[in-house]
Structure I
């Protein structure tokens, strides 16, 4: 597959899937809450009950059902390689949100490998995006079948890249692992450089090596795919970040990898008021592992 064609395929498939009602857009309103000079996007989700209702129906029919085996053909974009396919996210909050799914079942709690990063690299070399991974339910994953996710950047017009790019540029040296002063929990970041000039294979190798380095620093696993600590992973063309997790929710508010990139989701006014009162970084610190 020619990677330069991927973005065109995503747009075309999204349009067709919307017309066929295979996609379920979730309407939101958002506001920006600044905390320690980080602009957090907080979305109020008005139609989340659609997703919750479908999840309940699937669970009632079969507790072990896997939406990726088989997947809905209307959501299929393309094969990325021999091991992964690209699907549209059925319940999309952000346009052109895609999933990178293994063709054969693998556990979401497994460590990522070079094959996974090869598929992700095709996407990130095709368009400016934020890739992320939730390693199991504690980290905010809703499916047990291994899948990475990518959303196009910018997330909103007011923020040109992500909420963290400015701080990462100021505080992290190229190819050095470090952490942000503003985040009082266990995390590590590697800042990448000149990836526009790298081939897909070279970029995949760089991502895999960076991932392994961060996993080692944070002691993610004592043995390959054994005793793996829950974590979130964030990746752009310019940096990679891993955050250790200890719980999935802060009170009633669920948090996945996107929260640590500066994007939080709430179901109602009460949850929004809770974020306004306690602050986004306090909420993140309660679901992450303390330093």
Structure II
């Protein structure tokens, strides 16, 4: 069933309601598509809808409830996403990181944050960006080399679900934008080189910056089983345009390549932190443990 709370949340010179389901996101997306609500209004576990849509949504069958009741319904459904996991909640901490990385360039940081918040993204969004940066903190003790940190920001800045082409477009975006932000040509070139490495995650043995970035990008593979299942489900959602058969075939090729890598992680810290759990997750996926379609992921990371 679909529920809506009163329009009492201010933003963009109006008030907003929250629209949720207690059954699942498929029901929620179907309801909003039928109502003509943009994907851009989706925020992980609910849609934000302006007050002028409230009466029409109730007429379509959304059940009016109080704000407190809506939160309780969402929690009991198991669909609620903690604030830190919500892409819209991550703008401030990410903006703070950007301003420390490249002071005096807030417009560029905001432009990248908009890329990372595009509505078609379900895994490659601001959550992934923050997770890669935090993984780099673990690998470097918080002293991330500037080209590596910039590459983390740019590595999925362009994401259309085309492995190889997206990394190339992201690298070109870095080459286009960084010089104008005062970044030295050598640093911009190194950033673009590192971004291109994330297409195959196969840096040369002596490539320490490449190892840092690719290890951080693959840290997701070492999530606990429940978190790994969430990751698989999110990537599947990004490839909803593929049939089940196409999707499973593409994903299996990627998982087989990852499982065959020896080592999977190229830094000593990455192997210590993530190798064992990541290999368990990959083996379970190849063995068919996450058997449901929604618990498999598509080609590319």
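FYI, it's all coordinate maths here, none of it is from the lab. These numbers were taken from a predicted model, which means no experiment stands behind them. Cβ atoms are built from the backbone, for glycine too; each structure is taken alone.
Given that distance in nm of label points 7 Å out along Cα→Cβ at positions 22 and 246, derived from a single structure, equals 3.8, which label among I, II identifies that structure?
Working: I: 4.3; II: 3.8.
Answer for the origin of the read-out: II.
As an exercise: distance in nm of label points 7 Å out along Cα→Cβ at positions 94 and 182, calculated from one structure in I, II, equals 2.3. Which structure is it?
Numbers: I: 1.7; II: 2.3.
Only one of I, II returns 2.3 for distance in nm of label points 7 Å out along Cα→Cβ at positions 94 and 182, namely II.
Out of I, II, which one gives 26, 24, 20 for semi-axes √(5λ) of the Cα gyration tensor in Å as computed from the coordinates?
Values: I: 26, 24, 20; II: 35, 25, 16.
Label of the source structure: I.
Of the structures I, II, report the one carrying the highest value of distance in nm of label points 7 Å out along Cα→Cβ at positions 230 and 254.
Working: I: 1.2; II: 1.9.
Comparing I, II by distance in nm of label points 7 Å out along Cα→Cβ at positions 230 and 254, the maximum is at II.
Using relative contact order in percent (Cα under 8 Å, 6 or more apart) as the calculated read-out, with 20 as its value, let me know the right label among I, II.
Numbers: I: 20; II: 13.
Structure of origin is I.
I, II: which one has helix-only ellipticity at 222 nm (-39500 (n - 2.57) for each DSSP H run of 4 or more, over all residues; to 500), as calculated, at -15500?
Matching structure: II.
Check the numbers for mean count of other Cβ atoms within 10 Å over residues 134-141 across I, II and tell me which is largest. Spell out each step's value before the answer.
Working: I: 21.4; II: 17.4.
Going through I, II one by one, mean count of other Cβ atoms within 10 Å over residues 134-141 is largest in I.
Can you tell which of I, II yields 17.9 when mean count of other Cβ atoms within 10 Å over residues 158-165 is derived from it?
Details: I: 17.9; II: 15.1.
Value 17.9 for mean count of other Cβ atoms within 10 Å over residues 158-165 corresponds to I out of I, II.
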